[in-house]
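Enquirer: Each in structure tokens, the structures are laid out below.
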Structure 1
Amino acid sequence: MSAVNDTEFQFAVFLLTGIPGQEDMHLWISIPFCFMYVISILGNSVILFIIKTDPSLHEPMYIFLSMLAVTELSLSIATMPTILGIYLFNSREISLNACFAQLFFIHSLQLTESSILLLMAFDRFIAICNPLRYASIITLPKISKMALVFLLRGIAIVFPLPLFLKRFQYCRANVLSHSYCLFQEVMKMACSDISVNSIYGLFAKLLTMGLDSLLIFLSYIMILKTVLIVASSKECLRALNTCISHLCAVLLFYIPELGLSVIHRFGKGSSPLLQILLGYISLLVPPLINPIVYSLKSKHLRARIFKMFIK
């Protein structure tokens, strides 16, 4: 087994961790993980296929949903090799370059997903608060431009992180507490001064996910205010019903992700098992649950799914 030292940077490796104390049960634990990955990949792929092949679904709401599905599908693929490698084959070693690549994709995809959830909140805000101008504001060219801007934002913010980490020498314990690589964890393994990088990571999180979540919250405040003023109780429930799927996606994404960020930075005495569970929830549950929720709540999408499988 290779060891990390402060002189041979290019030969260093990190050791990933499954669930501590449950090493004998890893093969059994791999079964629910395999099930979650299969359902996530299959569910998001089916949604993408249906939206792409059905012209009647080429509407802004479904375009945003397809963007969310692509992001979650990519996130599942980025984490699957290391997580299943640990539980199926006890393969814990990961080279520094592979670790840096994985954390780049994980963090950039998470920022992209946060941006898509913000766009979906904006879509619901315009649809409910200004329905007469919806068709002129939410157009496919504008959606493409907004998606490109947010994608480039995520890449630009995350791109310096692997470069920061590549400059360090790693002379401390090389055992990570997750089954995948995260910037906050890898950074703590360095024997150099990490204060600047820690500050950059904190501000990047606040200016992306923190700002996105605040804007989503404000948009729902405006939506609630609008429906309470102009709509009857029945119409109010009907309008809010169109937001349930998006609200579920927002809560599933932000609560575990922000909780994990707080624990990594400030929870030194927190339970390692809590960190591991929050990490798995933040990465594996949204790609698993979101296709199910959207398929159940969208009548047109549900009908197309039934029609496809019945055929």
Structure 2
Amino acid sequence: MAAIYQAVYRRASSLFCRLHSTYVRKMRYLNELKEDDSLCRQAQTSGTFYLFHNLSPFLQKVGKKYLVPQLSAAGALQKSVIESELKGSFTDLRKALFIVDGKDSPLLASAQSLLRWHDSHQYCSKTGQPTQKNVAGSKRVCHASGITYYPQMSPVVITLVSDRSRCLLARQPSFPQGMYTALSGFCDIGENVEETVRREVAEEVGLEVESLWYSASQHWPFPSSCLMIACHALVRAQQAEISMNSLELEEARWFGLEEIMEGLKREPMSSKQDNGSFLPWFPPQQAIAHQLICEWVKQQTSQPA
């Protein structure tokens, strides 16, 4: 009986802790805000807001730091008036994500993605009738058809290819000068992650993946709310000659450990040389490509000589 009592007590105690943990309470409250319009209206009266204009967030510069002010409702003021009175400016999101505090970046990305989704889903795809969003903005409903639309993300794989001693990075023509990153591409309908990785590597650089493994994931608002699924992929060194798809990429090449470590230290503005060329530099630490590259460096430097 004592053993049974202890087992029941542990389960009850575990359940109590889970139900009263800060995280569980927060998640359940946020879920209530999504579904309960009256509760959400009540929260709005005491809530704070991020400001956007044409999908660009409002930032304030304080000293050398850029901050996202959390403001009470600002009303229907003109853009110039807001910037003047609040002493800040509306900033392109791609730039904003890399200059604000790490806790603000995901919130700004999520907020802009929601704003973009609502703007492009104002009408029902079946009836053509206007859709209506709920107070929380977590869904839109077509009352003519009864269809409820929820925001969605497009799955994208981002893959760091390695032949064990080198890693492969590439650039597209639209990239800033000198920036190289891991290969990436959207998942096709019917594909799983592994199939997408193998196909993208074959299509873009003409290499066949021998093995692959998952690293992490990240929401990314470009071009329009993507779920970045980060993976490492291994190819055979004997078959590592790149055959680049010039329709997709401007350049793709192998990087050794020393060059990668130097590139991680380099700032974009310091990469330009006197002759006009650019030394390689890589995505900043807020991007999941940076994490993949750092993981590869750690793997290389932890191997026994």
Structure 3
Amino acid sequence: MQVDFRLSRGSFNALMEAMGSNADHGWDPEIACLVFLFWLASGTSYRVVSRAFDMPRTSVHRAIHTTSAKIASLFAQTVNHPTEEELVTVGAGFARMAGSAAFNRVVGSIDGCHVRVKPPSQDADCYLNRKLFYSVQLQAVVDQTAKFIDLCVGYTGSVHDSRVLKNSPLYLEKQYPPPGYCLIGDGVVPCLSYPMTLMTPYRQPLRSQLQAAYNSRLTKARVVVERAFGILKTRWRAIFLKALEVDVLFVPEVILCCTILHNICLSQGDVLDPEDGEDSEAGAAEEEDPRREAAPPGTVSGAEERNRMAALCYAPDHG
């Protein structure tokens, strides 16, 4: 199944179990799901899928949209924050990746990804991003295993990353991380201790070896979100590496489905490792970004907490 549908048999069975067996409009739910997965894997037109399955094009359209809605409805049970008991394990995983116990209170790595779209005839400029292609944005938080634990999907490409963050439920509703824990991010978003705790790199030029040591450790831990995007792009190349030829309003649901399927596949040990260069776009965010915006009003800087983490990173190696 990997070639045509990009899922292993175990992942497909797990997906069908999660979706249930209720049929729509007489079609076997497994057939409808295979139609959707084939379309997702190939990124081709409904006409081509219709020929491949020998089904009317209207039936293909219905199967794709019905199955997409069903998979999207699995969001709450598939993409969720770690429990209180799991936080310790997550923190230990980030500390291991960073090579420093200073990161044992890190419970997620956050970053953004642009997904190419065919823009609508009106307001096309809203979708034009700084890299000069049309897109919608995916903001994601992943745990130490590259599992997606929080998502915000659908902002147009022209919106700055930090504005996506401050308008996301994660930020507005203070959903995550819990008190005493933090997320780590790149240099585009602000370093914060309120309304959420978010640690970012020191800006260039660095002023000390302490700052350099901290930045190096943070990069090693933060790379897991780049790996998650790389896996996503490797599995669903047709979705993430060329412009989606569907109504732009349908795109966020398609992206959501891809991330849900990513988590189901991880739970089954079905992992497609990123190919060389697949996560280069995410990696580029590690460089200093002139678009970096100031922290919005009402926030509290996380500089003091970052200094404490940096001191803990530096101390074991330098007494």
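Enquirer: Identify which of structures 1, 2, 3 gives the largest calculated value of volume of the Cα convex hull per residue in Å³.
Expert: Numbers: 1: 151; 2: 259; 3: 139.
Going through 1, 2, 3 one by one, volume of the Cα convex hull per residue in Å³ is largest in 2.
Enquirer: So if we calculate relative contact order in percent (Cα under 8 Å, 6 or more apart) for every structure here (1, 2, 3), which label has the highest result?
Expert: Structure 1 comes out on top.
Enquirer: Here is a further query. Given 5.2 as the derived value for distance in nm of label points 7 Å out along Cα→Cβ at positions 54 and 110, which of the supplied structures 1, 2, 3 does it correspond to?
Expert: Among 1, 2, 3, the structure yielding 5.2 for distance in nm of label points 7 Å out along Cα→Cβ at positions 54 and 110 is 3.
Enquirer: Quick check: -11000 is what I get for helix-only ellipticity at 222 nm (-39500 (n - 2.57) for each DSSP H run of 4 or more, over all residues; to 500), calculated from one of 1, 2, 3. Which structure matches?
Expert: 2
Enquirer: Among the shown structures 1, 2, 3, from which was the value 5.0 of distance in nm of label points 7 Å out along Cα→Cβ at positions 62 and 254 calculated?
Expert: Corresponding structure: 2.
Enquirer: Work out which structure the value 20.6, 60 belongs to, where Rg and Dmax of the Cα atoms in Å, for residues 70-221 alone was derived from one of 1, 2, 3.
Expert: Only one of 1, 2, 3 returns 20.6, 60 for Rg and Dmax of the Cα atoms in Å, for residues 70-221 alone, namely 2.
Enquirer: If distance in nm of label points 7 Å out along Cα→Cβ at positions 38 and 166 is calculated from each of 1, 2, 3, which structure is the one that comes out at 4.8?
Expert: 3
No value in this document is a laboratory result; all are computed from the given coordinates. For clarity, every value in this text was computed on a predicted model and none was experimentally measured. Cβ atoms are built from the backbone, for glycine too; each structure is taken alone.
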